[in-house]
Structure formats: structure tokens, C-alpha cells
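Undergrad: Listed after this line are the structures, all set down as C-alpha cells.
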Structure P
Amino acid sequence: MYAHPPYWEITGYGLEFGWEQYLKIAELMKSCKSKIMLSINDHLDNLNAFTDLNISTTKISYTVCHSGAGQEQK
């Protein structure tokens, strides 16, 4: 299963997603017998909420156009 909730303390999603919902996800993951991949931002609150789980982090960079297509030619 894969879950990608809104990033904690990031605005602009246009919906309410309170801390209680993150805690519910953490409890679900702790009680679930199958594997769940969760994609969230690297925030100390998140690390504390999901502390009893296997956590891996990775650095990523966001780009709009990876191939360079559509870039302005000078």
C-alpha cells in the first residue's frame, strides 16, 4: 500500500489535514500486517509520530522538466 498525505506544516493544499490524521496513519501503520510506503516531508514531528516504524529517507530534487524540453533557446 502507498500513502502520500499532504506535507506537514506546508500550506496551499486547499484542504484540512490536521495532526490527528497523521497520528491515525501512524497507528494504522503500526497495527498493519502488510507493508505500507508513506511519502511525507522530513520534519521532526513526523519522525516522532512514526518513530516505532522502519524509516528510510532520501534526498530528491523537484523539477518541472527533467529532459530540458521546452526550455527557452537563446
Structure Q
Amino acid sequence: NNSSNYLLTDQRFSGLFSDPDFEIVEDSEQYKQLAPMMKKLEVKKKKNEKRIEEKERNIQNEEMTEMDNDNEFST
């Protein structure tokens, strides 16, 4: 998020935001063809993020279980 804000204010990229050649025209045929694919990519990205979060939770749970087991054996 910080990097995207930086790009918006960086003068080296200002031409991209003011040049009409780089404007996104939602009524254009090209945009209409790409928009569904972008939605699919976003859904896939969210699923992947959820899967990663789930794996991280599982790893944390396993580590906690191992620590609990270690504590049981040491007492």
C-alpha cells in the first residue's frame, strides 16, 4: 500500500497519470475483454491468501502443540 501511494506522488511516473494514452476507458472493447480476467485473478489471489493464512495458522498450532508436549515431558 505504501509503495502504491509512493508511485502516485513520484514525479517520474506523473506522465502515466496525466497522459490520456494511459487512461483506463471502461467502455473500450479491450477493457471489457480484460475485466472478467482481472476479476478471476483477484478471486484466485484471495483464495491463495486464505490458503497461506490457513497454513500459517496450522504451523502455529503445531508449534504450540509441540511446546505443550515438551512441557508435559519436562515436568
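Undergrad: Given -27000 as the derived value for helix-only ellipticity at 222 nm (-39500 (n - 2.57) for each DSSP H run of 4 or more, over all residues; to 500), which of the supplied structures P, Q does it correspond to? Spell out each step's value before the answer.
TA: On the way: P: -7500; Q: -27000.
Structure of origin is Q.
Undergrad: Comparing Cα Rg over 2.2 N^0.38 Å across P, Q, which is largest? It would help to have the intermediate numbers written out before the result.
TA: On the way: P: 1.43; Q: 2.03.
Ranking P, Q on Cα Rg over 2.2 N^0.38 Å, first place is Q.
Only the coordinates and a few stated rules stand behind these numbers; no lab work does. A quick note: this is a predicted structure, and the numbers were derived from the prediction, not measured.
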